[in-house]
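What follows is calculated from the coordinates using simple rules that are stated; it is not laboratory data. Keep in mind it's a predicted model, so treat the numbers as computed, not measured. Cβ atoms are built from the backbone, for glycine too; each structure is taken alone.
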Structure I
Amino acid sequence: MSQKKLSELSNGELLSEAKKMKKYKTYDAVIFGFLVGVSIYSVATNGFDLLTFLPLVYLPIAGRNKIRRKEVDKIIEERGLKKESA
């Protein structure tokens, strides 16, 4: 199942997508923070090994989420919609 293009979404769907993207921002920060903690613990106990570079694996995922979030915000601004603050 392919996702609709952002430009094809209705106003309500677009605002709903923006709300989901706001949650993803928090999730990305928590996951990345956890991975950095695992990496620091790994260096402290075992020295440099595979787990040291674990946060680098998640960076592309967080980057894609950030790009999509910016696209959603841009389309909302173009349509003149007001984002919900919740």
Structure II
Amino acid sequence: MPNIKSAKKRARQNEKARARNYMYKARYKKLLKAVKKSHDREASLKAYPQIVSLLDRMALRRIVHPNKAARMKARILKMILSK
């Protein structure tokens, strides 16, 4: 347990950030699962802009590295187009 005031504040900030990051990651996983389960290419392509938007926001907020977000988008699109 932190004893210094600034360390206590940092612990509170970390808790809030972790909850916020979890929310984004959970939303991403939910959208990805929907794309993977969908056997219809058109339905997957309709969900793709939502995933791209979410990944861009995650990269902007540094929840994931921007290069990782780009890699994820490319892999998802490749997966959709191979259906």
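Laid out as a table, the results:
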read-out: Distance in nm of label points 7 Å out along Cα→Cβ at positions 9 and 33 - structure with the largest value, from I, II; value: II
read-out: Of the structures I, II, the one that 2.4 was derived from, the read-out being distance in nm of label points 7 Å out along Cα→Cβ at positions 17 and 73; value: II
read-out: Highest-scoring label, criterion being relative contact order in percent (Cα under 8 Å, 6 or more apart), among I, II; value: I
read-out: For mean count of other Cβ atoms within 10 Å over residues 41-48 computed as 14.6, the structure of I, II it came from; value: II
read-out: Computed -26000 for helix-only ellipticity at 222 nm (-39500 (n - 2.57) for each DSSP H run of 4 or more, over all residues; to 500) - originating structure among I, II; value: I
